[in-house]
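These are the structures in question, set out in turn.
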Structure I
Amino acid sequence: MFRWGATKLPAKLRPYAWKIADFLETLQNWEEGPIIWGLMQLGIPYDVAQQAAWWIVTFLG
């Protein structure tokens, strides 16, 4: 939203839209990492754990 909808944001936020988007993506990676690790400890393969973590963070996080 911040990247592609920058023209819709308030004027003060527009110059920083890409930086905010990058930061939010980093936060998502921090959230997904422990979930992936925990699922892998349960014996779930990495690719499945990664997809599950994405869904968990996106819809429940």
Structure II
Amino acid sequence: MNTNEVSDTAFSTKQIVNSLHFSPGEKDVLNVILLEDQSYTLEEAREQLKSFLTKEVI
């Protein structure tokens, strides 16, 4: 399996927040922003996290 196949693999929210790819603080945020009934690639999860963390606070 090459690295492209791994990056295209979708994971459940539970799998993502239990992975070693994110820090404990990032996992807390991901647990809130990712929908439980959807699957995400690691790149999609990182994009969601980045989008959330860079939102302007009103």
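Structure data summary
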| quantity | calculated |
| --- | --- |
| Read-out distance in nm of label points 7 Å out along Cα→Cβ at positions 13 and 45, computed value 1.3, structure in I, II | II |
| Highest-scoring label, criterion being relative contact order in percent (Cα under 8 Å, 6 or more apart), among I, II | II |
| Answer label among I, II for the case where helix-only ellipticity at 222 nm (-39500 (n - 2.57) for each DSSP H run of 4 or more, over all residues; to 500), calculated from the coordinates, equals -15000 | II |
| Rg/Rh (Cα atoms, Kirkwood Rh) - highest-scoring structure of I, II | I |
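The numbers here are math on the coordinates, done by the rules we state, and not lab data. For clarity, every value in this text was computed on a predicted model and none was experimentally measured. Cβ atoms are built from the backbone, for glycine too; each structure is taken alone.
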